[in-house]
Structure P
Amino acid sequence: MMKLNRIILSLLICCVSTTIFAQVEGVVIDKVIAMVGDNIILKSDLESQVVSYKSQGIVVDQEAKCEMFEDILFQKLLLHQAKLDSVTVSSAEVEGEIDRRMSYFIAQIGSEKKLEQYYKKSIIEIKEEFRVIIKDQMVSQRMQGQITSGIKVTPKEVKIFFSKMSEDSIPMIESEVEYAQILVYAEESDVAKDAARTRIDEIRERIINGESFSTLAILYSEDEGSAKKGGELGFMGRAELVPEFSIAAFNLKKDEVSKVVETQFGFHIIQLIERRGQKSNVRHILIKVKVDEAQVQIAKNLADSVYNIIMTDDTLTFGELAGRYSDDDQTKKSNGLVVNRQTGTSTFSIDQVDPQIYYSIDKMKSGDVSEPVPAQTPDGKRGYRIIKLLSKTEPHKATLNTDYSKIQNAALQSKNAETVTEWINTKTGQTYIKIDEEYKNCDFTNTWIH
């Protein structure tokens, strides 16, 4: 329960600052501590952020508290200027952001029902409470984006920025790698598919004859994430589900059980629990197609053959062989090059590399190709992988020659920060700002009272 409380608190702070007006023996425990234009800042706005940080084990001293307060002042100044400049966001944009955050929130809590029970409000009421706060956040972000839009750094500015960095401030760059792969998966045998289909048919027949869907999901579903919850997935949109599953789920009526649905994960039966707008909450039972060891051996034999070609035939490149033999649709069309989903680039820091990959490339040098090694995907596919290490750097202090893009990004961030500081100091001179005496002693970065 303590873990649940911390998750909820942290997420709520991202979306809403709790405003509490109360009196204890005639003493007001909340008050206005600042005004920026016609935007007020309450003591509870600041204290709620302090509580959030402390709940995560972060020590909050007076200096940190002042930094938080200054950040809130900045957000209110952005809102004030956005109103003057007619910077807005549409209702559709706000609703989309609310839905995105609520989906994340619900995924953390476990289900929409649990969220409603904990918050003691309906989803509609929770969304309504967040709406104004989220709109303000989006308007602030858009206003800030306008302040820094169009800012660029030239190569000369990057060099000057780097030359001004002290030796101690030059960052250490972790070891990074780029690699390509050829994946050969074991094919599903007809015998294995028939066995899985027969199993799911038997389970569906038991449900049709009156047995509990959720009970059978707990007993037999091979989707570990949902089985323990009776197969329930929680409210999800069409785009969050694979196409075959989505089509079947969104065509069901309440409590109706689908026919058997085949997807890349195996065979499913689905039951609709509830539909709300463009989202449905369903439960399902998954029976996976068991991989035949004979098929795994066939995949290994093919991977061994491809590896021998790489080692003995100079006329075919690794990329050409990836396009011809790899079963990985995400990499075969790009010469086997693997892309880092976190950054959108082909570079991985060592801690971002999949453990299966890491043990293969740990002792390799740039240009080396591994022998075929076992591979298994999260959805249970098995096979063999051949890896080519394209590049590998050792941990080092950043230099312009080896890490220009990183230094360029740091220079751009610095220039953006300088621009924002100039904007703040200009606008505070043109805006009515009042700060409570209790906080005037803060050592602010910017000038808030002229």
Structure Q
Amino acid sequence: MNKEEICFMSAVDMAEAIKNGEETSSEILEVFIERIEKINPIINAYCTLTFDMAREMAKKADDSIRNGQNLGSLTGIPTSIKDLMLTKGIRTTYGSLLHEKFVPEEDEVAVKRLKNAGCVILGKTNTPEFGHVALTNNKIFGETKSPWNIETNSGGSSGGAAASVAAGMGPLALGSDGGGSIRVPSSCCGVFGLKPTFGRIPRYPHDTIAFWSMDHYGPITRYVKDAALMLNVMKGYHPADNNSIPDDHIDYIKALEDKPKKLKIGYSMTLGFAKVLEDEVKENVLNGIHKFEKYDWDVEETQLKIKNPGLAFKTLVSVGYAYDLQKAYNENPEILSTDLNSIVRLGLDTNSINIGKAREQRKQVYEVMYQYFKDYDILITPTTPCPAFKPGWLDSGTTFPTIGKKTLSTMDWITYTYPFNMTGLPAASIPCGWTRSGLPIGMQIVGKRYDEKTVLQVSKAFEELASWQDKKPNI
């Protein structure tokens, strides 16, 4: 294989090649290191690189293969970790000057499980400060750009993770999603991203409470089967996380070998409250939806009516950030970004009655989806209302583009994603087309609670109908 083939091959196929002796982990690693050194200065996906550690891990993988030892399913596979997750001995900044030099003494559970499966850690990927916005920029490392057009942002908050995979700088990336932070950058960067059911992948240790009941860890990959591979490794109960759920004992790789014979898919372009959607996005998503009819699945537009939950979401999130960051806000506010200061201020000004109202509205969103999934197996929507764009990083805050006569707000940008953090339902973003200017467009696939299996099977079916992996960014 040539170097480009290695950089864009599936992790499942890469693992097989390593185990069969066709390639060594060390040889593969050096190919990725060479590409990262060339590409990362352009798009800024990685914020901390760990090449020395990676070389040690790759050598260990190769030694275990030569010695005939039992191998983990990720043995020798290059992997990145978002800079919001604790990594033992590796700087973890959360994208904030508050933690610019912080080096944890332990790994989070998800990271430990990836390491136990034999992965090779390339480094940490960039994120906005504490993951507070679905765009990636911070005061330490700067902006992460989409590899499809470096004049646009990668999305966020797992922007570095998605950009690294899209640019061929690693086949596997661990991301997190509190309001769209796996799905939005996956859409912007033209890759596959899965937000599993809340609690499917444990979060521990984790000191902050912002997004505490809405944050999901999950994979970002180029291939659906690679996301299934990562989910197999990371899922399952951990006693330290009271939100974690028992292992479902499903082998998601094997599950992808089957397609549901009967399936009822509903789709919505508004969810009942979204007001803005770019025409090119709508056209590509609708084209993607109708491809499913090839499988004789029932596909129809649904009259889903969610009452706009934006204020409830903002209230719950801002109260969490206010609790986490009130000391920094009061004593040294200039260290935080302008946007994050505004969020903290909103949280500090929120009274208990408004928190109660927000929780009630969150219950109502779940009730709507509970009723919906009595009749349907899957819901499909756009992932974002427009493709990647160039935000204005101004002292007064982030600026968003205009669609028609409407200027997007922060909540408009994540309209289609954050309701499914409020409900905890599994949801994925998959590339479904391209704008005329060459930017990727994402389609969101939402499933029933605990039903990652169907979400992945539907995603794999779409991948077979409209694969995108042969299209690579020209950086």
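Read-outs: derived from the displayed coordinates by stated rules, not from any lab. On a predicted model such as this, the values are computed, not experimentally measured, just so you know. Cβ atoms are built from the backbone, for glycine too; each structure is taken alone.
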Comparing mean count of other Cβ atoms within 10 Å over residues 166-173 across P, Q, which structure shows the greatest value? Q
Structure responsible for 2, 12, 19, 21, 19, 14, 8, 4, 1, 0, 0, with P(r) over Cα pairs in 5 Å bins from 0, in percent, for residues 126-261 alone calculated and labels P, Q on offer: Q
For relative contact order in percent (Cα under 8 Å, 6 or more apart), which of P, Q scores largest? P
Quick check: 3.8 is what I get for distance in nm of label points 7 Å out along Cα→Cβ at positions 30 and 342, calculated from one of P, Q. Which structure matches? P
Which entry (P, Q) yields the derived value -0.57 for log10 I(q)/I(0) by the Debye sum over Cα atoms at q = 0.07 Å⁻¹: P
Structure from which 1.3 was derived, distance in nm of label points 7 Å out along Cα→Cβ at positions 78 and 142, options P, Q: P
One of P, Q was used to calculate helix-only ellipticity at 222 nm (-39500 (n - 2.57) for each DSSP H run of 4 or more, over all residues; to 500), giving -11000; which? Q
Tell me which of P, Q gives 4.0 when you compute distance in nm of label points 7 Å out along Cα→Cβ at positions 278 and 406. P
